[in-house]
1. For Rg/Rh (Cα atoms, Kirkwood Rh), find whichever of 1, 2 sits highest and give me its label.
2. Who wins on distance in nm of label points 7 Å out along Cα→Cβ at positions 140 and 236 among 1, 2, i.e. which is largest?
3. If mean projected area of the Cα convex hull in nm², for residues 100-283 alone comes out at 11.5 when worked out from the coordinates, which of 1, 2 was used?
4. If you rank structures 1, 2 by FRET efficiency 1/(1 + (r/R0)^6) of positions 292 and 372 (r between Cβ atoms, R0 = 25 Å, to 0.05), which sits at the top with the largest value?
5. For which of 1, 2 does mean count of other Cβ atoms within 10 Å over residues 276-283, calculated from the coordinates, equal 18.1?
6. State the single structure among 1, 2 that was used to calculate distance in nm of label points 7 Å out along Cα→Cβ at positions 76 and 108, giving 0.4.
Structure 1
C-alpha cells in the first residue's frame, strides 16, 4: 500500500494536487499580482518535494528560482534538519526519514524576480516490517572503572555494519583515541564495543549519540535514536591476579594497596580459570552457583557471598571459605578466584564495575574471548581496530 501525500496550495491557485509517496510532488507558487495583470515581480519558482523511500533523505528542488527556506517536521514537532545546495536549487535532509512517520514540509522559494512564495505539503513513510532494538552498557549516568567499554548488543542481526557504525558518535571530555569493534556476544547476538586505545584516563566523561532512527540494519529498521553517557572513576583501580603465586594484588593509581591470598581454578580439565584481562561486569553479591549451568555436572550447588562477575561463562571472584586450606597455596577451585570472607568483603566494597582483573598463570583455559564479558583488552590495538566496519 502506498501512503497518500497531500499538497496544500495557496488559494490563488484554482487546483489542488494529490500525490503518492515515492513520487515527485510539484507545486507552482502563485505571484502577488492581481488577476489580469502581468506579474511585476517575475514568475514564481516551481517547487518539487520528493517523499523518500524507506531509509532515504527527503529532497526538495526548485526550478525557475531558488529555495529560501525548507522546514520538515514530524507529527511530534521534531524537525528534520537539512542543507541547501549552492545556488539554492535543491535541499536534502541530513537525516533519513524514519519508518512509520508523518511529515509536514513547508517551503519558501524565490522566483525569478525575487518574490517569495510559500507552500506546504505532507507525506507519510511506510511502517517498518521488522524493528531492531539495542541494549546499551554501561547504564546511563553511571560511574565505571578504567577498563569499561561502551557496549551495544542488538536484538536482531546487523548486516549493514558500516551503515550502523557511521551513526554512532562517541564524545569524550578529554582527547581519547578509541575504536569500534564488531563481535559476537556470548548470547550469540551481534554486538559492537567502543574501547579506548589504553585504559580510560580517570575522571573522563563519555557520551554516545546513536542517531539510528531510519537506519536499516539489514535485519530490521531502527525507529528511534539512543543517547547515553557515563563517567570514569577518578581513582584508577587494577586488580592483578597471579594464579602461579596464588595471590591477588589491588592497585590504586598504580600503587599496590592490598595483597590477598587466593585459590584459582584446578589445573587440568574443565575447572581451570581463564587468563588475560577480564573486566568486572557486575557486583552480584550473594547468589546461588550451580555447576550444572556451566557444564560441570553436579560438582557444586551452593549460595556464594561477595560474588563479582568477570565473564558470561561463569568465572567470578568471590568468597570461598570451604577452600580456606588452599588460599595462597594451591589452585583448587572449580574455575573461579576464591578468597576468605573477610578479604572478599573488603574487595567487594572497594571495586566497581569496569575495573580490570589482569589474570596470569600457566595452567589456564586460555584468554578471555572478547564476547565473553568484556575481553576486548586481550586483543592488540591493531587487532581491535581491524574489527571496525569502517577500516
Structure 2
C-alpha cells in the first residue's frame, strides 16, 4: 500500500512539473555567420581580402539572445526577447556597441487579439516584407545598393510600441509608433510604420510604409558627418546616401511578392525611399531612390539551394544616379543547424551623388549594406559558414 501511494504521488508531481514547464518557457539561441570575403574596388581602386563582415553577417547577422513566454491564462501570454549582435571575427558588440542592439522588448500576446510589445524592435516593413525577398535567403549581396531602403534590416526603432494582429484568412496587419521623447516637440525624432501581408497557398504579398523624423530644424544645423538622431537607427552605409544624413525625414514605401512553384521560388519587389530636407539640412530638395528587384531560387535537392537576383536603383531629386546589381547565391546544408555558402554580386554605378560635406561627386558602387565603396564598379565574393544554436 505504501509503495502504491508513493508511486501515485510521484506521478502527480511529475505531471504538475510538466504543466508548469508548459506554462512558462525561456530559450537561449544564437547564430554565428562568418566568411572569407573578397571585394574588388573596396576603397578607391584597392581590393580587399577580409574575414567576416562585422555583425551584419552575410546570410544572417551573428547574434545570441534569450526569449521567453509565460502563460497568464485565458489565452494570454507575457513575452520578451533580448538579442545581442556581435562580430564573430573580433568578438566586438555590433549595433554601435549596444548590449542588446538587435532587439529588446516585452509585451503581451493573444491568439485571439494579437500582440502588443514595447522596446527596441524591427519595424513592420522588416517583419512583413523582408521575409519574401531574396535577402531572406541569401542576405546582403542581394540587398538594395547601399541599403538605402533598409532592405537588409540596417536599423531598428527605439522607444517603440508595436501591434501585430492575428491572421484572418491569410491577411495580417502590423503597426508601430516610436516616441521621439523631445519635450515640447511631439513630432521631433518620432517614427511610425504600418504594413499588411497576405498569403494564399504558394503566393505571398506584403507591403507597407515607414516614416522617421530627425531632430527639429529649430535645434540648429545638423552635423554633416553624423546628422541623424531619430528614434529609428539609420541606413547610411556608404557613399550612395551618406551625403543625406542631415535629412529632415526618411520615408520608405515597399511592396514585394513571392510565388513558390515546385522547386522554384520567384520573387519581385519595388521600393521608394525619400530623404527630405529642411532648414537644418546641408542640401535642398528631396533625394529619391526608386528600386525594382527580382529573383529566382531553385531547390536542387533538400540540401542545396541556388539563386539569382537583379536590382536596379535610380536616384533623383537633389542628385541623379543609376545602380545596376547582379547577385548569385548558393547555400548547402550540412545539417539542420550548420550550412556553408557561396555568394557573389557585381554592381555598376553611373551619374552623381553627394558627399558628407555637401559637394557632389561621381556615383560610386557600394554593394548592399557592407559600406565598401570606391569606383563606378564593384565585385564581392563571400565563402562562408553559418551555425545556429
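1. Biggest value here belongs to 1.
2. Numbers: 1: 3.1; 2: 1.9.
Biggest value here belongs to 1.
3. Traced to structure 2.
4. Details: 1: 0.85; 2: 0.60.
Once FRET efficiency 1/(1 + (r/R0)^6) of positions 292 and 372 (r between Cβ atoms, R0 = 25 Å, to 0.05) is tallied for 1, 2, the winner is 1.
5. Numbers: 1: 20.6; 2: 18.1.
Checking each candidate, the match is 2.
6. Working: 1: 2.8; 2: 0.4.
Only one of 1, 2 returns 0.4 for distance in nm of label points 7 Å out along Cα→Cβ at positions 76 and 108, namely 2.
Since every read-out is calculated from the coordinates, none of them should be taken as a lab result. Predicted, not measured: the structure shown is a model, and the values here were computed from it. Cβ atoms are built from the backbone, for glycine too; each structure is taken alone.
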